[in-house]
Structure I
Amino acid sequence: MRTLLELLRIILIFGLLGGLCWAIIGNIYTVNKAVESYSWLGASAILVILFVLYRNKFQFSGWYKGKGRNKLPKKVTLSLIFTSFILGTSPFVLGSLFS
């Protein structure tokens, strides 16, 4: 039962926080049509950041108390944050290159 509650919690965290983040920065990608067509890369950047947040912070305050609850290694965390930054800025680069 705890596992099911934790899965529901994960869906709510990703849905609500992801939607809130997209509502805040989604309008930035509507600068022009070329950038807007690559806005899905920004959405995937939000998902990567939420994954890092969940694995490093949110999973320790949930209902699930089983095995495998450890933080991401520092190198993995930094590489995922860097990847998220690249994904978040790439619509502007791709939009200017291919417009």
Structure II
Amino acid sequence: MIKISFTQFMNFAIKNGVTKATVVKKVKNSTQYHPSFDYWKEFRDEVKRIHRLNLDIKELDNLLNRIDDKKISNYRQAINKYKSFIKGKSVQWFDPPNS
């Protein structure tokens, strides 16, 4: 049985038609996970840190000063979308279960 990550599954699930086959090919030919190939790792880690320490969500903007210049545009968009998503919501950290 092939093991895939949740991200890989979601990339497949949101696609339609021929693009689904492309996602399958990419997953099938991909190498094993390694953090150095994880484009969004810094973003996820910073979101977790901010919520775990109950910091102001504006702290997320500081991430743009610490990432590679090539990622800034995409990260800025993700940061703005995330801040918009949680605006007005009461977000609390919890330790996710392991399985």
Structure III
Amino acid sequence: MIGKLEEVVLLATIRAGAGSLPSGIYEHIVATVPEGEKEPAFGAVYTTITRMAAKGMLSEGAKTDEQGRRRKCFTVTADGTRALQAGLSQTAALGGYQLKGALA
């Protein structure tokens, strides 16, 4: 089972594309934070990314940026895709985001 931030990181990495830099993943996350809600700290996202790479849900590579510096980049693995699908399936099985008055 993956946590919410892990789910968001996987979705943002997919959206950012294969070989995404952590800053690009973070930009996709921040772009979806509802107005008035607190954005996650970049450090929390980066820590989650590296922890997920250690678990095999993201593969880590390297690319050179415009200034010639080596940067870590990440791609969702098959294990990451399976974990994401399992998490989303469980959310859907529990009623998804249609809470049918549960929070009213």
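Quick notes on this structure:
- Computed 41 for relative contact order in percent (Cα under 8 Å, 6 or more apart) - originating structure among I, II, III: I
- Which entry (I, II, III) yields the derived value 1.03 for Rg/Rh (Cα atoms, Kirkwood Rh): III
All of the numbers you see were taken from the coordinates with simple rules; none came from a lab. What you see is a predicted model, and the numbers here were worked out from it, not measured in a lab.
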